[in-house]
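*Asks:* What follows is a set of structures for review.
Please treat every number below as a calculation from the coordinates, not as lab data. Not measured: the values here are computed from a predicted model. Cβ atoms are built from the backbone, for glycine too; each structure is taken alone.
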Structure 1
Amino acid sequence: MRVLGISAFYHDAAAALVVDGRLVAAAQEERFTRKKHDAGFPAHAAAYCLREGGVGFPELDLIAFYDKPLLKFERLLETSLAFAPRGWRQFIQAMPVWLKDKLFLERIIRTELEGVAETLGCHSWKGPFLFPEHHFSHAASAFYPSPFGEAAVLTMDGVGEWATTSYGSGRGASLALQSQITFPHSLGLLYSAFTYYTGFRVNSGEYKVMGLAPYGEPKYVDLILTHLIDLREDGSFSLNMDYFDYCTGLRMTSERFHRLFGGEPRGPESELTQREMDLARSVQEVTELAVLRIARHVRKQTGMKNLCLAGGVALNCVANGRLLRERVFDRLWVQPAAGDAGGAVGAALAACHVYGGVPRAEAERKSDGMNGAYLGPAHTDEEIEAFLNKHGYPYEKLAGASLYETVAGLLAGEKVVGWFQGRMEFGPRALGNRSILGDPRSPRMQSILNLKIKYRESFRPFAPAVLEERVGEYFELAEPSPYMMLVAPVRAERRVPLTEDDRRLFGIARLNRPRSDIPAVTHLDYSARIQTISRETNPQFHALLKTFEAKTGCGVLVNTSFNVRGEPIVCSPEDAYRCFMRTEMDALALGHCLLRKERQPPLAEDADWKREFQLD
């Protein structure tokens with residue numbers, strides 16, 4: 001059975017192809033259009049998936065879309081009526097889009113697929129569509145690729161059609177949700193309200209709030225729990241809508257919210273103050289408390305020992321790490337594309353297993369079904385060389401061990417290297433195929449990467465990529481974390497104790513104090529967002545890490561996504577070369593071709609790129 005899954009029209013559009021229950025390909029549209037969080041129809045991603053699977057529309061059995069648009073319209077209409085007359089402004093602004101596109105979604109999708117069929121040179125899709133509910137798509141994306149034969153499933157996000165939090169369980173090929181919390185009460189929207197209030201962009205800046213949290217104190221926790229959210233012991237909750245404006249206006253927070261926390265929202269790009277840091281820490285603490293209470297309730301209700309997570313809140317890897325450490329469940333698995341992009345995967349898997357009746361092995365699997373999230377396009381060495389030769393870009397050809405030796409030597413010399421290999425990752429994280437790499441031992445590396453490579457806020461932490469077999473030597477983590485979905489502490493013996501002068505510092509002033517023998521990946525609170533690298537899943541990246549370890553004695557590298565702020569992760573060799581030349585990266589490994597910055601000609605006609613990504 002062949003199923004194409006699609007998510008689109010809200011944010012992070014994507015497509016995925018599932019064949020007989022196996023995930024063959026998946027990609028986000030943003031990687032092809034170069035528009036961050038592109039919400040448009042994923043025509044390029046769908047064409048790629050079908051090409052990768054060797055499937056045309058006539059060979060497909062079903063196309064699945066990741067939610068039910070009519071239910072979403074019902075929610076918009078009922079919310080506008082419930083909050084009338086204040087809700088009418090939002091309703092009137094939303095109506096043109098709904099009347100033009102979203103109410104006639106099947107027709108729109110068929111029209112878009114005609115263009116995909118033309119690209120592929122085949123007949124367009126004439127068959128049926130399936131529309132699973134949004135949270136069921138999330139749940140399917142969490143359970144079916146997991147390594148568990150049976151597990152509880154918990155999904156948490158801003159909102160789907162009506163649901164904002166839901167749980168259930170899966171066994172074999174069966175999956176059922178049994179309870180939910182509905183809009184406007186949403187843990188995801190609570191976090192997004194603080195994202196907005198602290199001056200970051202909703203639906204993309206939440207991870208900045210998470211990264212900022214360790215710089216603050218949890219001084220607003222009691223205010224949040226007293227005024228904003230009624231969080232009960234069983235994890236159920238409701239929000240006090242007097243403090244929020246997302247049901248009636250075009251902003252997240254109300255004037256009453258602003259008075260409670262002492263002023264208007266921070267302006268984007270303005271200076272961060274201690275207040276924003278304390279707010280970030282406080283909402284992070286409340287989120288972790290809510291996730292723990294919900295998870296304990298789910299364990300009690302389902303009796304399951306394993307838990308699968310999806311939905312945008314599951315991208316909060318700090319909360320995930322705490323959930324794992326407190327052992328609410330014996331084992332935890334998080335969908336690496338937990339947000340809306342992963343809905344395409346879930347919709348396709350739900351169609352295959354639930355509606356198509358394709359069986360799923362019930363026995364526990366050694367590894368999950370996400371293939372390391374390496375599900376996107378790959379480029380052969382011949383294609384890479386053809387691109388470089390066409391433009392006259394100088395490079396060295398280095399095969400196998402020579403490439404690893406040379407790149408490891410550059411990294412050990414405190415150089416920054418772009419690493420472009422194999423299939424592109426699916427989801428928000430670069431996992432060693434579209435990555436920028438650095439030496440974690442360097443106390444200057446975080447500053448270099450943030451200010452000269454990524455052009456982003458100085459407080460943002462970087463993730464360690466660590467040999468799977470060495471993870472316990474560096475971090476307080478006893479199991480694999482292949483998708484950067486878990487935060488864990490750096491081992492105590494590797495930490496640098498704080499002095500009395502250090503303890504007197506506050507906020508960003510605490511940033512540049514090395515905290516361990518791998519300072520570039522040790523956050524302010526001695527934590528790290530960990531990616532473990534296995535030989536089986538990514539042999540090339542594993543070999544590079546082993547070579548770096550042989551040279552330096554360190555089995556860890558800094559791994560950050562291959563992009564600059566405001567730009568999607570690179571997809572093609574051309575994207576990678578352009579990003580390499582726009583930044584102060586020292587070298588670029590494109591397949592087996594190594595490019596050194598000092599040997600490259602100036603990048604022509606590229607003077608306005610910083611303005612394009614608002615980096616001036």
Structure 2
Amino acid sequence: MTPHPRALARLALGLGLLLAACTAAPTAAPATEPTGAPVVQPTAAAAEGQGGAGGQIVLIIPEEPTSLNRYLGDAAIVRQVADTVSGTGLTYVDPAGQYQAALAAELPSAANGGLSEDLKTVTWHLKPDLKWSDGQPLTTADIVHTWETIANPDSGALAQTGGFAEITSIETPDDVTAIVTYAKPYPDYLGQFSAGLFPKHATGAPADMLGWEWNLKPVGAGPFRVTEWRAGESITLERNPYYYEVGKPSLDQIIFSIVPDEAAQEAIMQQGDAHVQLWPGADKATYDARMAGVASQKLVPGVWNLAIDFNLSAPNDGDTGAGTPHPILGDIRVRQAMAHAIDYDVLVDEVLGDQGVVHSTNPFAYGWYQCDLPRQQNYDVEAAKRLLEEAGWVEGPDGIRVAQGVVNAPDGTRLTLELQGYTNYDPLQLTEEWLAEQWKAVGIEITIVNYDFSIIFGSLSDGSPRKTGDFDMLIYDRSFTIEPQQEVSAYFLSTSIPGADNPDGDNYFRWVNPTADSLIAAAGGTFDQAERKQAYCALGEMVQTELPQLYLYVFQDGYGFSSRLSGYSVSTWGSMTWDIQNWQLAP
């Protein structure tokens with residue numbers, strides 16, 4: 001679970017995946033020349049138009065990636081650069097949400113003999129004559145090296161890459177054939193090596209991955225390769241002459257210019273000194289008007305799904321598990337009342353009208369597994385008040401309710417709850433303040449506490465409240481990949497509650513439901529998407545009914561593109577640069 005990338009762009013690196021990246025690489029990237037102003041002039045090679053149609057573009061990013069190794073840090077900012085260099089793998093996901101072959105000659109399936117009858121063996125064939133960006137051959141030995149590295153417990157690879165642990169062996173009868181065997185059927189086998197491969201000759205020992213020099217200047221299979229990295233200022237890349245797509249990329253050189261300030265970003269775009277802006281702060285209409293034809297903002301449905309997590313267990317009792325119910329939120333009637341008290345239309349259309357958000361009602365808000373489930377608790381203030389009365393919460397003299405006959409709370413207990421989020425992100429703060437007003441109207445007092453990423457998204461050993469269970473409610477946005485099974489299992493399985501024996505568990509709401517567990521198992525036990533979607537949607541309905549979470553809205557993503565650029569396509573499933581090999585620059 002990660003917060004929206006615009007928030008990542010404004011803050012010190014923290015949160016789950018980004019924390020992993022911070023431990024994996026130096027805090028400052030190396031500079032090949034003394035630090036100075038970002039390079040914006042083309043190299044001699046670029047000026048001469050060597051390769052492709054020529055040209056140089058500048059892409060504005062708000063912060064510096066800590067690594068270009070996506071298996072160490074898959075935060076959104078990392079992908080923007082890594083996808084141009086090291087993020088090309090066997091497959092990629094197209095804008096329609098379908099896997100396509102990249103370095104692979106074809107997608108393995110039962111029809112072409114690439115998938116065994118028991119679904120445990122996958123045979124990959126590489127395209128012929130592949131080369132790394134240093135000209136060395138790219139072979140199936142590199143696939144084996146990638147697996148051995150990520151599966152190594154000392155490598156520092158992200159927990160989200162756990163599918164590699166399901167592989168029992170990889171046989172390589174020749175340089176272009178890899179036979180991958182799994183301990184059990186793995187539904188996302190097509191995405192297994194989609195984040196890139198590691199060149200065995202140019203990296204290092206698997207257990208040393210955290211310290212590889214490759215992490216900052218990788219030899220990759222992408223359309224470009226790094227030539228210069230000025231810490232905190234710019235990253236310069238040149239065309240990869242060994243790229244697998246003949247005649248691509250069109251551009252000779254790209255420069256990622258690191259500009260944290262939004263006003264400065266816009267000024268650079270207005271002057272025509274940059275060609276792409278990551279996550280403009282203004283809404284599309286405002287941005288396009290300011291750019292006056294020089295550039296425009298392109299929107300794409302996002303994957304950042306904002307929800308409230310209700311803690312179903314008692315906080316601050318020294319127990320990270322679900323043994324004791326929360327004295328207030330342990331009663332489903334209170335959670336239902338809070339859901340009824342929110343005017344979702346006003347929140348989306350008026351409070352956040354210029355933030356590009358759309359309604360969300362459940363965890364499965366996009367992709368092939370999208371579930372179009374109507375909201376179960378619509379805005380109804382009287383229903384909210386009635387439910388609170390039934391639960392034993394009566395109105396106090398100042399309008400805030402107090403306990404009178406509540407099952408888990410002594411009489412006189414004030415109906416006060418803490419809402420925890422993360423700092424420095426305006427849409428989230430607007431939402432929190434709006435919710436506090438909505439809930440106050442039905443007699444619920446809310447205290448808003450926003451933490452730095454290192455606290456709210458920290459580990460169990462750090463004492464992060466969501467890991468220890470010492471909170472009332474959390475609010476932040478999270479995302480699913482095109483294959484959600486591993487994330488769904490981590491978030492919703494009864495066995496995924498964080499604790500000393502399971503520090504990486506993500507079931508922060510402490511929801512225990514055997515039926516939900518069965519639905520998750522059913523979704524992971526077949527490759528039939530229709531059956532899997534049915535199981536996911538049934539799980540989504542259970543989340544709506546039992547309310548361990550309450551979903552509010554999904555963000556859209558936006559990118560500013562120069563009117564001189566063409567050939568690009570924005571995608572829900574890719575980074576800003578996912579198809580940069582197709583971009584062209586007009587004179």
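*Asks:* Of the structures 1, 2, report the one carrying the highest value of relative contact order in percent (Cα under 8 Å, 6 or more apart). Could you put the intermediate results ahead of the total?
*Replies:* Working: 1: 16; 2: 20.
Structure 2 gives the largest value of relative contact order in percent (Cα under 8 Å, 6 or more apart) among 1, 2.
*Asks:* Here is a follow-up. For distance in nm of label points 7 Å out along Cα→Cβ at positions 188 and 268, the calculated result is 2.1, so let me know which of 1, 2 that is.
*Replies:* Values: 1: 2.1; 2: 3.2.
Going through each structure in turn, the value belongs to 1.
*Asks:* For the read-out helix-only ellipticity at 222 nm (-39500 (n - 2.57) for each DSSP H run of 4 or more, over all residues; to 500), a value of -10000 was computed from one structure; give its label from 1, 2.
*Replies:* Values: 1: -10000; 2: -6500.
Structure 1 accounts for this read-out.
*Asks:* Still on this structure, I have one more. From 1, 2, which structure was FRET efficiency 1/(1 + (r/R0)^6) of positions 180 and 500 (r between Cβ atoms, R0 = 35 Å, to 0.05) = 0.55 calculated on?
*Replies:* Working: 1: 0.10; 2: 0.55.
Only one of 1, 2 returns 0.55 for FRET efficiency 1/(1 + (r/R0)^6) of positions 180 and 500 (r between Cβ atoms, R0 = 35 Å, to 0.05), namely 2.
*Asks:* Which structure, out of 1, 2, was distance in nm of label points 7 Å out along Cα→Cβ at positions 476 and 540 calculated from, if the result is 3.7? It would help to have the intermediate numbers written out before the result.
*Replies:* Numbers: 1: 3.7; 2: 2.4.
Answer for the origin of the read-out: 1.
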